[in-house]
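S.K.: Quick heads-up: structures coming right below.
Readers should treat all values here as calculations from the given coordinates under stated rules, not as data from a laboratory. Given the structure is predicted, the values throughout are model-derived calculations rather than measurements. Cβ atoms are built from the backbone, for glycine too; each structure is taken alone.
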Structure 1
Amino acid sequence: MKLEGVPDGSPVFIDSNIFIYYFTAASPSCHAFLKRCAAGVVHGVTSLPVLLEVAHRLMIIEAQQKGLVRGSNPAERLARSPEVVRKLRAYEEWTLAIPRMGIEVEEVTFQDLVASMAVREKTGLLTLDAMLVAVMARLRISSLASADLAFSRVGGVTLFPPGDMTA
């Protein structure tokens, strides 16, 4: 199944890469999907850790696009350049726009952390991805919008990747 196939009216959890591809104009499929969420056709849900990942990655992308960091390991370069970080604003606007797009943002609980450890053990997913699956389970959401095909090995999760991108 592809992102375009998310059924109308259904809840779907949204991974960070969908937002990043949208804000960087890398994927018409992600753009169309998030427009469906904004119109209320699909009930988009994400979590605070996903928004933190989006903010982090968009900050780096903004710094690169503005030519403020170059070379390998841009996150490390930014960490050593607080004067550059203070100049960055677009990533904040993009991140704060997500709830205004009709996307519900769920907080994460300690119980989600505990549940994510069992998910990680069973699936081999990394920490943040396992947390995403644990939050989905708590919310009883089985559909996931993500370009990360690692989620295809998670039982009970229906993955909807964008047809024009894969992580």
Structure 2
Amino acid sequence: MNPLVKMGPWGNGYQTGNKDIYELEIAPLRLESITVHHSSVIEALGFSYRDRENRPHTAGPWGKVTPGHDTTIMLGPLEFVTEVHGMYGPYYSTFCMADLTFVTNLRTYGPFGDYGHTPGGWNSFSVPVNKSKGTIVGFFVRAPHHVSELGVYVRPF
């Protein structure tokens, strides 16, 4: 089985070093769901996945969880994430992900958050994975308060 490829992170950790960065300890094989806690920005991110022994795992949520401001994406058995894109930048006295969109082989989910559509120093990022070469199976984030950085784990085929 091919090893995972870690890509990123994208965003701005504003000199926090490795503080508040959350990574997986058990390698994912297949992503099953993504939960985005959002208001005007991305407040927290969590997801569920299966490992290579088909055991279920939950990661997160990482960041600030506000009840009632969450969306869960349930991926179908033949659905896999092929791209993540969004915007990040300054938000009051910190930095954060302003919006996120998840693209699968079947449809697009999002954007979640909308602060990135306001003027003022936003940076965009896009992580496309060729669907014949691999799939996004998990995430690692920096989330001191809101999600400020996001990276992905890619499982090559």
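S.K.: Among the shown structures 1, 2, from which was the value 0 of helix-only ellipticity at 222 nm (-39500 (n - 2.57) for each DSSP H run of 4 or more, over all residues; to 500) calculated? Kindly include the intermediate steps, with their values, before the conclusion.
M.R.: Numbers: 1: -15000; 2: 0.
Only one of 1, 2 returns 0 for helix-only ellipticity at 222 nm (-39500 (n - 2.57) for each DSSP H run of 4 or more, over all residues; to 500), namely 2.
S.K.: Moving on. For FRET efficiency 1/(1 + (r/R0)^6) of positions 55 and 111 (r between Cβ atoms, R0 = 30 Å, to 0.05), which of 1, 2 scores largest?
M.R.: 1
S.K.: Still on this structure: Suppose mean count of other Cβ atoms within 10 Å over residues 23-30 works out to 18.2; of 1, 2, which structure was it derived from?
M.R.: Values: 1: 18.2; 2: 15.4.
The read-out was computed on structure 1.
S.K.: Going by distance in nm of label points 7 Å out along Cα→Cβ at positions 7 and 103, which of structures 1, 2 comes out largest?
M.R.: On the way: 1: 2.4; 2: 1.1.
Largest value of distance in nm of label points 7 Å out along Cα→Cβ at positions 7 and 103: 1.
S.K.: Which structure, out of 1, 2, was FRET efficiency 1/(1 + (r/R0)^6) of positions 79 and 135 (r between Cβ atoms, R0 = 30 Å, to 0.05) calculated from, if the result is 0.60?
M.R.: Working: 1: 0.60; 2: 1.00.
Attributed to the structure labelled 1.
S.K.: From 1, 2, which structure was Cα Rg over 2.2 N^0.38 Å = 1.05 calculated on?
M.R.: Details: 1: 1.05; 2: 0.98.
It was calculated from structure 1.
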